[in-house]
Structure formats: C-alpha cells, structure tokens
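Engineer: Take a look at the structures listed below.
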Structure 1
Amino acid sequence: MSNQLPPYITREAVLERLPTIFPEGTPNRNYCIRLMSASTIFTMLYIGAIDGNDIYAAPKHIYRMTVEQAEDNTSAGRINYRVNSLKKGVDIPGIRWYADNTREPIRDETLREGLQRVGAVIAIPIPTTSSKPRYALQQDFAALFNPDLTGDVLARAIEQWQQNNLSTGALMRISLAGRTSGSATGNVLVSLPNGEVRSLSTGLSSDISKAVIEIFAPIYLVNPAVLWISTSDAKVPYLDKRIADSIGLNIEADKELPDIILADLAGDTPTLIFVEVVATDGAVTPRRQEAIYNITNTAGLERESIAFVTAYLDRQSPGFKKTISNLAWGSFAWFVSEPDKIVHFSDGRSKLIDIISPINI
C-alpha cells in the first residue's frame, strides 16, 4: 500500500458499524464498540495510519482531534493535522473531542485491550516508554470503513473479516503472537496444575509449551500433573521427582526425553502423555516413539497407558507442514489455535467406529 490517504466515513458512521463488526462474545466488546473506539478508528483513517502505509498513530492524535478538524477532508488538512498534533505548543483550532487525561483509556483500553486484542489494530515494537506513534489499522479492517462499501457488499466483507479474526483459532493466534513479540521481561510464565509457576525463556516453543500445560492438559486430562519440562536453553529442566518416582518412571536428563511429560493421575493406573513441541522441527517420529518406549518399558509401564502428542501453533505453521509426513502412527497432533480439536494418527488397530467416537487419551 502507498502512503496515499484513504477514503473514510464520519465518526458517527464508524460508531454505527462497530456493533455489527464486533458481535456479542467478542473479547472486551465494550472497548471495541464505544464512542472512544469510533474516535480512534476515525482518526487513524483520517491520518492514514494503516498497516503497510508506514504511517502510525499515537493516542495524542485521537485526544487532540477537534470537531472542526474532523470536518476538514482536504489532503493538506489531514496531513497537517497528522504532523502538527504531535508538536508541543501547536494549537489545533476547534472544540476538542477529549482532554489530555484520556491518553490512558485510549491506549490501555481501546487499543491494547480492545482493538489490538481482536487484530483490528497492529502495533510496531518500540519501547513502551517511547511517545512515538506505533499503532496502525489492519488493512482488511480499515477497508470496512470505505464509504463505497454498503449494503450486502459491506455485510459480506464484515462476515469475512470476522471469520479471519474473531474465530477461536484466530483469537488464539493473535494472543500468542502478541505475547511472543511483546514480552518485556524476556520470560514466559507457565502456571502448573499444582500451583507452581515456572519461567521459560521467551520464544515460540515456550509459548506452545505454555499452551500445552495451561490449555491442553485441562481439556484432555481429568487430573493433570506435569512431570517434566525441558527447553533447548534450560539449564535446569523442571522435574516433579515425587510423582515420577511414585509411577516408577526414572527420568534422566541425558535420556531421549520429550519437551514435556504430562500425567493424568485419575483412576487406578496413571496415563503418561509424552509431548513434543514443534516450532520448526522435533515431532514425535517412529524413532522418538520407540526411544521413549524403551524408557517406559524399563519402568514396567503398559503401553496402553502411554500417549504421544506433537504440539504445534496451528495447521498453517511451517513446522506442521514440515513434519506431518514423519509423525508416528498411534500418536496425536494438537494445535494451539484449535485447542478443543485433536488429530489421531490411528495405527489401524481400532475399528472405525472407535476412531470416530470422541477420543479420550
């Protein structure tokens, strides 16, 4: 996209479209459909702050907008406002929309917790203490406010945007991407089922590991426990030796262990789930499966009580496309973006009726 200023509709027209774009169930919907959100979107369109346009908005652009300035639809007027509204001592003529003390709700509620969370707005990575403009509208979202888009054509465009951005998978991807790119501490905090919190170094593998423990385990296990967590740069992997010993599993760091070992402690016989996390490579292959079986055989564990899972970001991730052909039969594939779904690579020992019934690993 060039830096040409886009067409736009009035703030009132933006406000009218927002409840349709963000239906009931949208995360923090109140932040997305209120007047402040309409003011924010209008101003970003007004100054041309759209992804790919190399133009970004700051909260100051929104709270310094005036009734009179919003009515100036000339290119010169729009450009002058974009530049001058950031300058100290420059008076923008007219009646202000907001006072200076609205900076925080615009930034924290409308942008970060509202529009960014659903993918309508992107933010470039600059220091949080910087006052430089950082926000831009997602291109497809900005297109929903084109004055030429009306009626059935607008309705279809809104529906398509919702499918791409408000589905469970889309929201999960947005959340995950935001956590990866925006980590200020350099760590990903993981809450274990026993209440402990572990810190992993930031990165996609750690984010997927966090999802395995905090999302996958509660969905698929009745009484989940974490026996082992290991990342490539972990100097001291996490090990719950008490539970491992009670099961009879001798976990040694120099063995061919997966990234995560979970246990379901419900019932008389615990179920062990060996999980490989794939950002780019490292799936549960037949060789890895057999290596882990060697460990569990030594512990005297029945294979019926053992499951193998390879965890990915989503089905479109390069890691999944690269490794799918090597996944071991009898193992499972799970995707962070579709947490309530799981793929079973059946080894053919089950009847079809058993395979298509709900799988309980």
Structure 2
Amino acid sequence: MTRWLILSMTAALLFASTTPTRAEPPTPEQRRVDAAINRALEYLAKTQKPSGCWESDAYGESTATTSLGVMAFLAAGHVPGEGPYADNIDRGIQWVIDHQRSGQYDAGLIAFRTSHGPMYSHGVSTLMLAEVAGMVSKERAKPVRTALEKAIRVILNAQNVPKSERNNGGWRYQVRSSDSDLSVSGWQLLALRAAKNLGCDVPAENIDRAVAYIKRCSSAADGGFAYQPGGSVTSVRTGTGILALEICGEHHSQEALRGADYLLENPLSYDETYYFYGVYYCGVGMFQMGGKYWTAMQDQIRDVLLEKQSADGSWTAGNGSEKRIGRVYTTTMAVLSLAVEYQYLPIYQR
C-alpha cells in the first residue's frame, strides 16, 4: 500500500465525526471553527438534491459543485458508508460517477453544465475521486477507481495537446485547448498529484511539465502569480500557484516563497471577486508553507469567515461571479479552507 492509501483508510476508520481528535484541548478559536464547520455541513446536507447532486444558482446541477460538496464532508472527517452523513457522501459520489461521459470523443470527461468549459469541472471531480478512492468500501472501490483512471487519462491527453513553449505543460477550458492558464491548471495538477499518491499511473514527466508551467506564471518583479505567464498578479492567483508547487514536492521553492511573501503584503479581501476561491487556495497553500505564513493566513481567513457565516451555516459571496454561483459553492470552499488543519483529506497532508 502507498502511504497515501494508508492515510486515507486510517481516516475512514478513525474520523467519523466533525469534532477532530487533538492532542491538546481545543482553543476557543478552534471551538468556534469546529462549530462553524458543523453548521455548514448541516446546511449542505439540507441543500443536497434527492438525486445526490448539489446545484449552483447559476448553472443548476453540477459535477463540480457536487464534488466540492463531497470533499467538504471528507475534509471535516466524515467518510463514505458510515456516520450521520454517509448517505450524503455516497449519493454525491455516485451522482458524479453516473455523469462521467462515455462518448466517442469525450470518454472519461466529468462535466455537467459548466460555464467556462468542462476542464474546470473535470479537474475538481477527478480530485474528489482520488481523495475518496481509498475511503470507500471494497465493493465500491472498483467503480470509483475505474472512473478515476478514465478521468486521469483525459487530463493527461489534454496536457499533451500540442502547445507553444509558453503554454506547454498546462491546461485551459477545453480538452483540446492549445493554450493554458493557472486556474484550470491548478485543479488538474491537484488531481494528478492526488491520483499519483494513490498509486495511479501518472508519469513523473507530466507532473514536471505542469510544475514548469506553474513556475512560468510566477512574477519575478511582483513576487505573486499571474493567470498566464507575463500577466498581472493577484492574491487569489498567487495562492493557486503556491499550493500547486507545494503539493508537488516543490516545498519552499523560490517561486513559492516569493508568492508567500506577496500574500503577507497583499492579504485576501472579502470584497474581491473570487474571495472564496482564494480562501481555499491561499489557505491550503499557506498551510503547506507553514510557519509565519500559515499563522498569518489562518488568522485572516478564520476571522473573516467566522464573522461572515450566516445563521443557517452558509456563506454568501460579497460580489462578482461567486455571488451568482451561489451559497452551496461558497460554503464548500469555506469548509475546505477552515478544515485544512484537521488534515483528513490526503491532499492536505504535509
């Protein structure tokens, strides 16, 4: 067994509640985080559709939103097949698998009602399958693993589309896109790395090419990361670049350190367009960086999210596209960020 499979199975056996096991008594801040996550999971359980999916306000049924919903429960310590949210998790996983395409030209693609293009949704859903594959029962392991392996082939094929030197190694909206961007590439790289840790066939050369692309998005002048090489940097994009490098073993690389310093000087703002996208990538990325970087980011994210949580357990975006997508999406991203310290998801392990 791989180390990551063992960690996944250990989580499935030991962590069946949203209250994490800690060596020391929880601090008041930790208790508040635990309570916030519990309220959020209650909200997500109530908003799941009978079919097993979670919807976004803007696009309706969505494999991406459903996969984020499943991962929110996993990140809080719940597992398939047992506990109070077993049915929610199991139905969500099955709905995603049932919506994997099998056509002649899109076999293996996991995308349903997307906005910018199918590769966003595909990357999120593939990451979810890789995270859950070691947690499901023996009976369910085979269909999950089969779906995961098909999904991984889609990602590898999309990366191997002929591209310019500037775009080589990355991904964009469509399977056949000949250009790349940091945002879509981040999800694919997280999925590939999680699958590789699980023992799936992911050539090291593909990871290396993706890492090289992420590094080309780093700005030597500003320290942060841009949407595409040579573009303008933002805090949200910088979090994406940091996490992509950290989970691929590029710990404290020059680019990641510059990016982390940039985030210390340019913290996330609740009013920016993609704040909840940012709390996920910046939160998990800075957790991987550790030390002063995580301490600063943890305080920023925790204080804002705890203040902004609604009475029903959800979060609402301040503005922009995230407000249109809706509260299920923002709530899952908030949980995935707040729960990083639990380290129940294999991808969160340092």
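Engineer: As an exercise: helix-only ellipticity at 222 nm (-39500 (n - 2.57) for each DSSP H run of 4 or more, over all residues; to 500), calculated from one structure in 1, 2, equals -18500. Which structure is it?
Structural biologist: Value -18500 for helix-only ellipticity at 222 nm (-39500 (n - 2.57) for each DSSP H run of 4 or more, over all residues; to 500) corresponds to 2 out of 1, 2.
Engineer: If relative contact order in percent (Cα under 8 Å, 6 or more apart) comes out at 11 when worked out from the coordinates, which of 1, 2 was used?
Structural biologist: Corresponding structure: 1.
Engineer: A value of 0.96 was computed for Rg/Rh (Cα atoms, Kirkwood Rh), for residues 41-80 alone; which of 1, 2 is the source structure? Walk me through the numbers before you get to the answer.
Structural biologist: Details: 1: 0.94; 2: 0.96.
Answer by label: 2.
Engineer: Let me ask something additional. Where does the value 6, 28, 38, 24, 4, 0 come from, among 1, 2, when P(r) over Cα pairs in 10 Å bins from 0, in percent is the thing being computed?
Structural biologist: That value comes from structure 2.
Only the coordinates and a few stated rules stand behind these numbers; no lab work does. Small disclaimer: the values here were computed from a predicted structure and weren't measured.
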